[in-house]
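Undergrad: Heads up, there are several structures right after this.
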Structure 1
Amino acid sequence: MDHMSEELEQLKGFTPYDLMEHLRQSGFSEWRCSMCGHETINIIGTAEQLFFFQMKASLTDTESDTRGFDVAMAVCDNCAHVHLYSCQDLVKKLKQKDSKASESSEKGE
């Protein structure tokens, strides 16, 4: 899906560590499975790159729907619950963060 390639391009080099930092800065305080409460959640990726996966629509209100949703995933080591993180929202938050940083540097802060 070409409409996502620009957003995914902006996430090249975004790591599992970056996802954790993003979550902490967003008010996330404790890394636990939302289903079973287990503390070991495995983020899918390497030290160099958080992996993103496209979830394609399988049944919608449009026949032959080609839309998809790009997500990062983390899997609970205990119950195998899959946690999903929106690529679109990560890009939006990164842009907001960059915008705030630019404003601060322009003001000489």
Structure 2
Amino acid sequence: MTPTSFATIEDAVTRCQQGPVGLCATLSVEGDDALWVQYVDGQANMASHATDWPDGLVASLGGGTIVAFEPRQYLTVDLAVTHAAGIARWIEAYFTQRLGVGDDAVIVAKVEQI
């Protein structure tokens, strides 16, 4: 991902944490809406191509509790980390390690009330 992508993710997470309950950041790869992560109220909900229960993956990213998982569709995790920079690192690692996002990818963020 581009150098500004981490800052984009961290800024969106910070805005959600400082805003009202239910403020949601949708983060996606510019030009590919199939590669996305949403952050809201301490949870990350994300596109998943996995077929097996992803507990090892979640642990390797920094921990959390799996709330929901639908193979090849989505994964929802209550994140173990709580500060914006740590959450941004977790999300960035998911994009690169699990979704295969490359160095030239640009992350775009949309923050809205749900």
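Undergrad: Can you say which of 1, 2 returns 39 when relative contact order in percent (Cα under 8 Å, 6 or more apart) is computed?
TA: Details: 1: 23; 2: 39.
Derived from the structure labelled 2.
Undergrad: Which one of 1, 2 has FRET efficiency 1/(1 + (r/R0)^6) of positions 33 and 65 (r between Cβ atoms, R0 = 30 Å, to 0.05), as calculated from the coordinates, equal to 0.65?
TA: 2
Undergrad: Moving on. If mean count of other Cβ atoms within 10 Å over residues 57-64 comes out at 7.5 when worked out from the coordinates, which of 1, 2 was used?
TA: 1
Undergrad: Moving to a separate point now. Which of 1, 2 yields 34, 31, 22 for Cα extents along the principal axes in Å, as computed?
TA: 2
Undergrad: Moving on. Assign the value 14.6, calculated as mean count of other Cβ atoms within 10 Å over residues 9-16, to the correct structure from 1, 2.
TA: 1
Undergrad: If we compute distance in nm of label points 7 Å out along Cα→Cβ at positions 25 and 97 for structures 1, 2, which one ends up with the highest value?
TA: 2
Taken together, the values in this text are just the output of simple stated rules run on the coordinates, not laboratory data. Not measured: the values here are computed from a predicted model. Cβ atoms are built from the backbone, for glycine too; each structure is taken alone.
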